[in-house]
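Dropping the structures in below, format is structure tokens.
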Structure I
Amino acid sequence: MHLERFGTPEVLGIELGETYVFPKIDGTNASVWLEDGVVKAGSRNRELSLESDNAGFYAWASKSVELFNYLSENPNHRLFGEWLVPHSISTYRDDAWRKFYVFDVAAPHLMAESEEEPEAYLPYNAYKPLLERHGIEYLAPLKIIRNGTFEAFCHELQNNVCLIKDGQGCGEGVVIKNYAFFNKYGRQTWAKIVTSEFKEKHAKTMGAPLHAERKLVEEEIATEFVTQALVDKVFAKIDLDGGFTARRIPQLLHTVYYDVVREECWNFVKARKNPTINFNTLQHFVFGRVKALRPDLF
């Protein structure tokens with residue numbers, strides 16, 4: 001996927017909830033998958049071959065026993081990563097070059113009703129043991145942050161020395177992933193903060209006090225009032241009315257949100273003594289709570 005700059009409309013609200021902050025390394029984008037029992041490889045925009053390779057990635061990947069074994073065991077997976085070859089940053093450790101570092105694993109959506117529906121990205125904790133089982137390199141998160149702030153993400157950016165030689169500064173930037181986040185267009189999207197742009201535009205925040213996490217009233221409300229009973233009740237009504245399919249997931253999410261606001265608004269306003277509530281943020285946490293209570297539906 002194309003990474004969006006943190007703070008832009010495409011990733012508005014991605015910081016709400018549990019976010020994984022990954023190092024961004026500076027090589028060339030690469031992917032691998034299995035087709036008819038053969039390992040295939042691609043760059044960001046095209047399929048590779050020995051005759052039309054990309055910095056030698058296909059030549060390496062086609063001979064990798066680890067990749068073949070992984071993809072044979074998980075034939076529907078596609079591995080995305082960075083093939084670390086010289087680009088803009090030359091301060092990586094000598095032993096880091098010409099290796100494939102996986103940063104995403106995609107698989108067909110579990111509830112997709114057609115081949116045209118998009119793939120879903122597996123959470124880090126789901127794909128990490130699969131990669132380790134086959135000895136495949138991957139990028140680990142620098143930190144897991146709940147309800148992060150810009151300052152918190154920039155703190156991790158400044159401390160990102162993943163694969164960098166000692167004393168040679170920090171890496172290219174960070175990638176912020178919230179596996180429960182879908183933007184207002186319905187797309188699963190990650191955010192990025194790039195070191196060079198950060199230094200130019202946000203120099204004043206260098207060394208600023210760190211506010212890593214926030215306790216949000218909207219999250220408290222969602223946790224308290226989106227109950228298992230409520231989600232199951234709404235699901236049952238939809239299921240009785242023509243059957244539940246993946247296409248009716250938005251109906252489930254919005255109905256639960258509607259019920260919480262309509263039925264419980266006075267209760268959470270009274271209990272919290274007229275708090276300031278951002279209803280977009282509340283909706284985000286209600287949706288996340290529904291997914292947590294009924295993961296079988298997503």
Structure II
Amino acid sequence: MLTKLWTGLGEKLAERFALALLSPAATFWSAGALAWFDGHASGGHRPTALNETTSRITGLPAAAQLFLALGVLALLTASGTFVNALSLPMLRLMEGYWPRFLAAPRRRLVGRKASRRASAATRWRALMLTGEDSLTPEETAEAIQLDRLLNRMPPSPAQQMPTRLGNTLRSAESRPARKYGLDPVVCWPHLWLLLPDPAREEISHARASLDRAATWTIWGLLLLVWTPWSAWAIPAALVVATTSYLAAVRTATAYADLVEAVWDLHRSTLYKALRWPLPVDPATEFAAGKALTAYLRRGARGTLPRFSQDLPA
């Protein structure tokens with residue numbers, strides 16, 4: 001019976017250990033081990049040092065190897081949990097929500113972004129005044145690129161962020177208020193509860209990918225701790241962090257498109273669930289959205305508008 005218990009424990013440990021070896025934490029600690037060997041062994045002796053260490057581990061008793069594996073698993077799990085907990089603060093930094101001592105460079109970057117958007121808007125309007133049918137292929141391609149840029153940046157300078165990632169997300173967050181009068185900060189929790197499962201799954205998947213990109217950015221920056229042992233940690237850190245940031249921007253673009261699509265397709269569900277009168281045309285929808293936002297934020301004591309008598313299904 002005891003033998004079966006230890007066998008089952010070993011199998012479960014092997015499964016968890018195999019999964020842990022595929023985690024970013026395993027990549028980080030493996031890089032640290034390589035940096036340590038690189039710093040403590042001269043050029044021709046690196047393979048020898050690695051072989052000696054491997055031989056010592058394989059020469060340990062089975063119980064010692066088991067406890068060593070448990071220790072490695074605990075290290076990978078603990079470090080992975082710690083870094084995952086930092087993914088949201090890191091994502092906020094990547095967006096451009098920086099501490100006060102970085103206020104000056106943040107203002108300069110925001111000013112550059114706002115100036116770039118203003119120039120792009122001026123050029124785009126000039127191209128549109130020419131008429132789409134009169135544009136050359138090169139001007140058409142330029143107009144499409146400018147429209148894409150403008151769509152990923154908030155129109156108000158006060159809403160501009162210092163990073164591309166921040167502007168992409170901020171633009172998506174502010175668009176429902178600009179288009180429909182619905183404040184996403186107030187209305188999103190209510191709308192989220194009403195979304196069909198496929199929509200929620202798609203958005204959750206995109207958000208999880210965004211969090212993973214932030215986590216990989218942290219691991220990339222943490223590679224710098226191995227610099228005292230090996231200089232290659234610096235370029236490795238820059239490559240991983242930069243690649244992860246660019247991946248976050250791509251993921252944020254997909255996430256922003258999904259969030260906008262949800263508002264476009266399902267905002268009427270919010271009106272119906274609250275028994276709020278549906279707008280009859282685009283001209284009245286903006287005012288109706290502002291009124292609904294105010295109702296959710298502060299409530300109301302008046303007699304208008306009249307609630308719909310058709311209860312939501």
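Just so it is clear, none of the values below were taken in a lab; they were calculated from the coordinates. This is a predicted model, so every value here is computed, not measured. Cβ atoms are built from the backbone, for glycine too; each structure is taken alone.
A compact table of results
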| read-out | value |
| --- | --- |
| Which of I, II yields -26000 [helix-only ellipticity at 222 nm (-39500 (n - 2.57) for each DSSP H run of 4 or more, over all residues; to 500), calculated] | II |
| Structure from which 51 was derived, percent of Cα pairs over 32 Å apart, options I, II | II |
| Read-out distance in nm of label points 7 Å out along Cα→Cβ at positions 95 and 135, computed value 1.5, structure in I, II | I |
| Highest-scoring label, criterion being FRET efficiency 1/(1 + (r/R0)^6) of positions 23 and 175 (r between Cβ atoms, R0 = 25 Å, to 0.05), among I, II | I |
